[in-house]
Structure 1
Amino acid sequence: MFQTLIGLLLLFLSIFFVFKIIGNVVKTVFIAVLLLISYYLIFGYIPYTDKIDLKSIFGLSIQDVERDKENNLLVYVKNNWLFAAKNLNVLVDENNASILNNITQINGRDKSILQVQWDKEFGQIVIQSNIGQAKYKK
């Protein structure tokens with residue numbers, strides 16, 4: 001009987017603390033949103049939003065570029081978004097380049113290596129898809 005009471009007391013205390021923590025998180029988020037709205041109303045813009053690149057956070061990113069034995073480009077691409085990246089198109093120095101290994105999509109949160117037909121030197125690679133684009137500069 002005593003052990004049951006202690007167990008129920010600990011259960012109620014843990015539920016109480018969980019609700020207190022959730023309440024504090026909600027209050028903090030509410031205050032942060034109020035501060036951003038007030039900053040926008042006073043100054044006309046929200047600070048540091050020009051420095052945040054949401055397309056690279058929620059889109060494609062090129063992790064690395066190498067060459068294969070036939071001197072084609074091997075482009076290591078990561079999909080940072082939840083949805084699949086379809087209709088892949090590769091531009092090397094603003095010229096269309098074909099994908100040799102027939103990859104048509106990269107699933108959400110997945111990585112892939114694109115074998116791109118380009119045997120010359122390059123300065124920039126751009127991969128375009130339905131969820132955005134990724135750039136790589138040498």
Structure 2
Amino acid sequence: MAGRVENLVTWLKDYVAARSRRHEFGFTADMDNTGVPASLLEGFRRVWRETLVWLPPSAAQKARFQAHRQLRQSADALVAVSGEAQREYWVLENFTSGFPDPAEFLFVGFRGDNIFARGQFEDWPDNWQRITA
């Protein structure tokens with residue numbers, strides 16, 4: 001019993017310390033991003049600083065999302081796309097989000113069929129314009 005209490009106290013101290021720090025992508029997202037490989041997260045940070053226009057996904061892009069088992073298990077829907085022929089960016093949405101659930105949005109950057117950037121975030125940055133209609 002004492003070990004479980006110590007584990008809970010340690011977790012609570014870490015939680016409070018993390019809450020008190022400045023968060024890059026939102027508290028839940030920052031916590032979720034700790035499990036993302038550093039190279040993918042760094043790719044996401046580079047794109048995070050770009051000025052992008054996001055459009056609704058096409059039927060073909062939605063079909064690709066549905067066929068991508070790993071991403072389909074990571075989020076509920078593909079909600080926005082951006083990029084160019086060489087690089088395509090997707091934003092996926094989790095319909096249930098926030099602690100203890102994952103962050104609201106998952107970013108995935110593709111170079112062809114390969115994922116080169118990945119990360120979670122909670123609020124759209126000001127330099128990203130989202131067109132929803």
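Bear in mind these aren't lab numbers, they're just calculated from the coordinates by the rules spelled out. What you are looking at is a predicted structure, and each value in this text was computed from that prediction instead of being measured. Cβ atoms are built from the backbone, for glycine too; each structure is taken alone.
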If you work out relative contact order in percent (Cα under 8 Å, 6 or more apart) for 1, 2, which one comes out largest?
2
Can you tell which of 1, 2 yields -0.81, -1.12 when log10 I(q)/I(0) by the Debye sum over Cα atoms at q = 0.17, 0.30 Å⁻¹, for residues 13-76 alone is derived from it?
1
Comparing 1, 2, where is volume of the Cα convex hull per residue in Å³ highest?
1
Can you tell which of 1, 2 yields 2.8 when distance in nm of label points 7 Å out along Cα→Cβ at positions 69 and 117 is derived from it?
2
